[in-house]
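J.: Listed below are the structures to be examined.
Just so it is clear, none of the values below were taken in a lab; they were calculated from the coordinates. None of these values were measured; they are calculated from a predicted model. Cβ atoms are built from the backbone, for glycine too; each structure is taken alone.
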Structure P
Amino acid sequence: MEPALLVCIIHINDCVVAVGVLAGLVIQYCLPFGPFSNKGPPMTKKYDALALLSGGLDSILAARTIMDQGLTVLGLHFVTPFFGNPELIPFWKEHYGIDAVAVDIQQKYVDMTLNPSQGYGKWLNPCIDCKITMLSHAMALLPEYGAKFLISGEVVGQRPMSQREDALNLITKRADVRNVLLRPLCAKKQPITPMEESGLVDREKLHDWYGRGRKEQYKLAEHYGFTEIPTPAGGCCLTESSGAARFVKLMSHRPVPTPNDFSLARSGRQYWNGDHWLIFGRTAPDNDKIESCIQPTDYVLKLVDFPGPLAVCRPLSGDWELDVIKDAAAFVASYAGKARKAYEETGELVKVTVLRGDSEEIVEVIPARETALPWLEPKPEIVREWKKEQLEADA
């Protein structure tokens, strides 16, 4: 007589398990995601379109315009040393209803910024190459999300460098996105796209905005019921005189800075003495940002007995002499009010810990704004001269 076979099929941790009992022996077969399961392996959620999402009003309205047509949109929030607020992604979902992910392109963006093919704007902003870089990267992400096209919030004529008609055409061509890029806010001012021709997107429900006015944007934001209206731009510090000065000063002493260098250059107060670079915080959030940038070769200065700024001395051409470190420590201590007051009242030197890697040393200093070495902030005037030198070198 043949032994009986009893088979029981159960689900365990998304795996179909067949348990057979044959002649008193238990035999198990794991059939992952087999015909008895309605679950598959974890997969990336699919979307109809990917949108460049800076967090500015135009990028939000562009995404929502396409979502109004019943299409699913994922916002790509690019993060570089110069812009990016990924901590706001939950806020954008809650307030504007847009799914988003952070996309780290720090090294790629730094490489582009050091030598933009289309040059800089008024300060250090490579606006045309910036858009080319982001669109090219977004194009490469289309297959991952099963998306059919890209969305950008540009409006013809809104910005003098990157949103002229010829600039938009150049960006489209260089990024190789002509067949997949839709600009919903000014679509009716642009040639029809394959997405509109195919009927995937209804052209009549897109916009025909033009120029620098904001009336239409605010009107649509009110229609959506937005209670918080974001600023028009994403907050790129390359467009600011102070930011450009900081970065140019850095590049004058380190021709090929790292993303970490640029992030540090954005933080807190910035002072230079020759090629000695000193950074310290104004506020507790500044201190946190600076701390996140610390490298093993940095000198880190902390007051021992008083609250005060966290400071970093970053070597760019060899180790610092002790006298230079003490001078920097005295300068930093002068920004700690309680330390300065205590010295004035007691005459006792202020103790500052100097950390570097695994080493630690304490120096004693007199808090002073005017020290033996002049510590100077970068001035915007250096940007124009640096750009002129770059053009001459490339000629």
Structure Q
Amino acid sequence: MIVILQHSLNPYKTELFNAMAKAGMSIKVYYLAQPAQNRRWQQKDFQLNFPHLFLKGFKIYFPGVHHNYFHFSKGLWQQLKKDQPTKIITISWNHSATFQAWFYAKLNKTPFWLWSQSTSYETSWQRTLTKPLIKFLVKSVDGLIAGGTRAKDYLIELGATPKKILVSYNTVDNDFFINQAKKQAQKQRKTLRKKFRLSNQDRLVLYVGRFSLEKGIFPLLELAKQFKNKQHLHWLLIGYGPLEAQIKEFIKTHQLSQVNLLGFVANQELINYYATADVFLLPSWQENWGIVVNEAMCAAKPVLVSKYAGCSVDLVKDGVNGYVIDPADILDLKTKLIKLIKNQQQLVKSGQASLAIIKKFNYQNNIQVLKQI
């Protein structure tokens, strides 16, 4: 049995774990916490069709642009002794459980793997301070799993041996999102576009994510200002977070009537909004991957993705299914958006390219990779 240390509940890893268990992989997930405090997911929202448990403990939050924290877990050693895993995988390094489990693995000669999503763009004073320890960890494990090309490059930068690294790309439940986009969501498209008073000629740019500084919300709003007098272009921002009041004030001050805010939307309902939109935009300053891009591409949408997002390397083909953008260069972002929305044929062509690309990033391929552990 493989024990996986997962910091907290989230829908994306949960569905992957479900798929791993369904494929016959013997796993048990140790959760170090309930859903993170900066998320509105609840345990009742998840179907955990695999052995799991929740460790007791606490976490310390650190100030900074990115919401950093460090978990301290209780009872891990005793649980590992009880379960006697054949392998241990830890996801991330920002918890004491990683180092406890590493020490247990060394004493008991149990293969120990690190699963990392981090990239070189993930900078903070905490990362600078702990980098020597992280380098030691990366060099000492039996194997590594990277969440994408940029995560792999960062592991190598930290001193990892390339042949020790497997790449398991960050994915969503493609079957669910693609099928829903084809069926239910297309029915909802007319209803939602009517709700937002959009004609067939209007274009809707969608953002989904936290309303926080690292997500690049203000470059997005500056871009919306550039199109203030273009009544055919509308913006929908779905999410919540610490900058919500500032965003509302910005919209009011600059009279951006074409920008709509929507609060938290459950994952099962998001597909309706992806289907309603014409273009998806992720302007983050810092983003290990950007799983919402996967979801938008499953709905056959062209994408504009920040160069700082890990997925930009693997999912975005410039001029084919969208563009990689620099959130600091509003003029370039404006030019690329115009290229995408200039005609309906271009939108459809780019969206279909997104769909063709994302079909290759699925749970089945990931499981084939993970079975090599």
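J.: Figure out for me which of the structures P, Q the number -12500 belongs to, where helix-only ellipticity at 222 nm (-39500 (n - 2.57) for each DSSP H run of 4 or more, over all residues; to 500) was derived from the coordinates.
T.: The read-out comes from structure Q.
J.: Which one of P, Q has mean projected area of the Cα convex hull in nm², as calculated from the coordinates, equal to 31.1?
T.: Answer by label: P.
J.: Let me ask something else about it. Assuming 0.55 is FRET efficiency 1/(1 + (r/R0)^6) of positions 250 and 362 (r between Cβ atoms, R0 = 30 Å, to 0.05) as calculated from a single structure, say which of P, Q it is.
T.: The value was obtained from structure P.
J.: Continuing with the same structure: Suppose you compute FRET efficiency 1/(1 + (r/R0)^6) of positions 218 and 298 (r between Cβ atoms, R0 = 41 Å, to 0.05) for every structure in P, Q: which one lands on 0.90?
T.: Source structure: Q.
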